[in-house]
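Peer 1: Following are the structures in question.
Please treat every number below as a calculation from the coordinates, not as lab data. Note that the structure is a prediction, hence the values are computed from the model and not measured. Cβ atoms are built from the backbone, for glycine too; each structure is taken alone.
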Structure 1
Amino acid sequence: SASVAPYLSHLPAGWKALLAYLLTDEAYAVAIGRFREPGEAIGRHWYLLGCGASLWLMWQIVTAVGVFLGALVPPGWGLDFALILTFIALLVPMLVDRPTVVAALVAGATALAAAGLPYRLGLALAACAGIVAGVVAARMRPARTQVQEAQT
């Protein structure tokens, strides 16, 4: 939500509260791409409102369906994998530059390597490793660009 704040700073507190309530990982992933597009920033909050409200409504509907029909789903269906696919679908459109790709690859590799750690510590370790790798990659890019410019 901190990365969305600059795009919403002009809004009254009521709007900010509503959008904060509706902000989910999925709404963020869809809206941040629109927010980062060049051009007029006025009205972008309506896009986030539409994303968030649509997702909220679908969540309510699917929850109701789950309450009434959940017992019909066989226990053997591994729905945990659906969460992984959802995360991947959210992640892939965000891979737009080298530091982000490096962060994602390092985090993914670390998560796989540390999957056996107790208390799901592998996820926390993967997040930290990805953050560090992304920051290092971002800091290396300007230095590398300056060296290349000096050589030409």
Structure 2
Amino acid sequence: KTTSLTTITYHAPLLDQLLALINQSRFCYQGVRYDCRATTLFSQGGYWLSAGSTVRHKFWGGGQPRSNGLVGMCACGQEQNCGGLDSASGQRTRPCNCDFGDNTTRADAGIISLKEYLPIVSFFTGNSAQFNEANLTIGDLYCSQEPLKFDECD
């Protein structure tokens, strides 16, 4: 079993400038994506941290956090349609696609729009199989006084 800590570095603007931007803006968004095979997102102890906080966040883009450190949801968990080869009820109750942890390539992606959770500064993967694959993508931070529309089909 393996674990991994990834630190996200912001080169320009500096982290304190990003925090000031977030505080001055009405809306902020950061896209996230986790591609996986034989590794999990949150079910084996994974989490991520936002700047200025030591609270371990356990939800992903398009999903919602839960209180008391419980695992929240990814977008598929919110919609009760995560992938997997188990029962339909297992798929409906799974919080994220990648939490199935099998040998199939899966992904969880979405946008985090709760300002108090931005920007993401580190990501920790919990116990994973020895021969696993994972790719983490943390997108740019977008802030505005007006809501932004993110639709790749337009």
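Peer 1: When FRET efficiency 1/(1 + (r/R0)^6) of positions 43 and 91 (r between Cβ atoms, R0 = 30 Å, to 0.05) is calculated for each of the structures 1, 2, which structure yields the highest value?
Peer 2: Largest calculated value belongs to 2.
Peer 1: Could you tell me which structure in 1, 2 was used to calculate distance in nm of label points 7 Å out along Cα→Cβ at positions 27 and 67 as 2.0?
Peer 2: Source structure for this number: 1.
Peer 1: From which structure (1, 2) was helix-only ellipticity at 222 nm (-39500 (n - 2.57) for each DSSP H run of 4 or more, over all residues; to 500) calculated, if the value obtained is -3000?
Peer 2: It must be structure 2, since only it matches.
Peer 1: If FRET efficiency 1/(1 + (r/R0)^6) of positions 59 and 99 (r between Cβ atoms, R0 = 30 Å, to 0.05) is calculated from each of 1, 2, which structure is the one that comes out at 1.00?
Peer 2: 2
Peer 1: Work out the source of 1.6 here, i.e. which of 1, 2 gives that when distance in nm of label points 7 Å out along Cα→Cβ at positions 35 and 139 is computed.
Peer 2: Answer by label: 2.
Peer 1: Work out which structure the value -0.43, -0.88 belongs to, where log10 I(q)/I(0) by the Debye sum over Cα atoms at q = 0.11, 0.16 Å⁻¹ was derived from one of 1, 2.
Peer 2: Label of the source structure: 2.
Peer 1: Right, next: Which of the displayed structures (1, 2) returns the greatest value of relative contact order in percent (Cα under 8 Å, 6 or more apart) on calculation?
Peer 2: 2
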